[in-house]
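Next up: the structures, one after another.
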Structure P
């Protein structure tokens, strides 16, 4: 069987592989604790369920425009005005089958084979393969700081004449780092000056802790949206606990959105009408569920950090947002895949190897699940590591 070079360049998702292993163990009756999850355990807002149910009851669930329903796009316009203080038009908005599709379509729209896309380490696991699927080259850039926050001085040396775009995710998956104002301001201005596309993956932007707010990239944009190469991506998956609904969106210049919608139309014909209606319900309904989720996650983060302090010789930075903590386990093993597999088999705890995010020797630990699972899961990890040969290579 012959497959394409592009397909051969794509690796299996480490998160999905471990999830499958954990599911198989659970099916056998093993008491697996999942500390690798990427979705909150809370339920979708009642307004989302009611909106989706009302549409489903009519039996009229049809195709929508490739860029999304007018009602949802208007709600995203209002969302952008409220949370980004930026006035945009419906023509600047495209709804997608999740923020992942919005990013993928944006990359397909702006990249040619041989182009490069720069993004900081640690990065979301799919970024390199998404770039490769476009025939382009991913350029991961190690962040110099221990808090996982990049600086422009880290990024700039890796920008070449082949660089077409910079991809930024803050609050960051997998580290939970919230990038500082200085960096966001610098990278926005740098990309404008160099004529680079800047894709801001803001999917966690309302899940921040300790009273902080995420820096608004539009505050530093010197160009109007129609003259800008800034693409802001967001969605309902994380903040509304609606991961399975698969609705995200992109906000950009209308010329860019027009092409993105054309590509998306050929890919999927457009997002699910039912999911769009539910997303509309979430965006226009009562917002208390987001505040409740944020408060729950902040408390769970504190529980996790307290428990992590009981494990000797590990290092970690306090997450400022998301529901992840990236923990340095290099005192035990520099091979994070081997260590994650050991913890799954010996402790029956799922963690995600840092190698998938560009930082081997680290594990991503999630705190979006039950607090009892966090406490018991870390206790199991601590006990298992007591038997682990140090500095194994």
Structure Q
């Protein structure tokens, strides 16, 4: 920590190795790329650069997807440890141990896990001070609209004792009109999924302005209705030819599980209970953001411990294959149910849902797609590995 205080972001890997070298340990930092398909090594001066490691079908990928430490296959002196920060999945740490340290020793594993968590904190705190950490995660150039929106989005994952949340947004390098937002305070989590009409920079600007207006209103203490009205006003003030933004805005009472929401012309969220979709949340309808709707009402849904709610944009259900067949809500629900039964972490469920949509389109996305998956549980009941950092 002392060395990292004055280290440049690009020197993070070298700083960590310098700290653990007296133990005979060598580490390599791998970060997940924006597509969450490969783990890419963080460069370190005077050290050969490792090859990117696929997430699917590798031990390193298993550590990332399950958020658990894995032993390095035929090499018992190598550990792959998930890198997290406040439950945000960032990548994995490859730890090569000397003969004096046993990978089966729980104290050694706990020490490696603590080191990986510290690396996660350093990655997050240093990311804004340089471009190296950001560039490692990219496989191609990013559009201006995507550059704008990614700087405004919160981390893709979050967990506390009462809730786990995971989001995925695609196409990561060209997204323009989709966004998500959340904030978690003492007893309430505020959530939002947005989809601005159109594509490219214009849609990205509309989405960014909407996010800013909603956050400002929320921080002033306004409720869901006030937040929606603030978004309406910001959109109409910014454009003469008024664009609109569909959205679901929600508040979750973390203690009681009461979900309050407004649906501004957006696809209805899906409620999953005991691994099965029980209904879509069709209440709280109003006009899209950008069109004042003073008569809009707030809907309420009582969640049970373990319930999941899946929010999504129409780019998910309307994705088409080569035969013009839509991905569709039934397919999304069926896959969500199957993944729920797999006991995977919430973040991994969201990742696999998003990749299934891309595979349906043979890798050619026709529209932005965003998924936001939350799971609620009473205090102390949380079992999702996302909380184990």
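Tabulated values for the structure
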{"read-out": "Structure responsible for -9500, with helix-only ellipticity at 222 nm (-39500 (n - 2.57) for each DSSP H run of 4 or more, over all residues; to 500) calculated and labels P, Q on offer", "value": "Q"}
{"read-out": "When relative contact order in percent (Cα under 8 Å, 6 or more apart) is computed for each of P, Q, the largest belongs to", "value": "P"}
{"read-out": "Entry that produces 1.00 once FRET efficiency 1/(1 + (r/R0)^6) of positions 146 and 370 (r between Cβ atoms, R0 = 25 Å, to 0.05) is calculated, selected from P, Q", "value": "Q"}
{"read-out": "Distance in nm of label points 7 Å out along Cα→Cβ at positions 74 and 346 derived as 5.9 - corresponding label from P, Q", "value": "P"}
{"read-out": "Structure responsible for 3.7, with distance in nm of label points 7 Å out along Cα→Cβ at positions 90 and 194 calculated and labels P, Q on offer", "value": "P"}
{"read-out": "Structures P, Q, by distance in nm of label points 7 Å out along Cα→Cβ at positions 202 and 306: label with the highest value", "value": "Q"}
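Throughout, read-outs are computed from the coordinates displayed, never taken from laboratory work. Computed from a prediction, not measured in an experiment: that's the story for all the values here. Cβ atoms are built from the backbone, for glycine too; each structure is taken alone.
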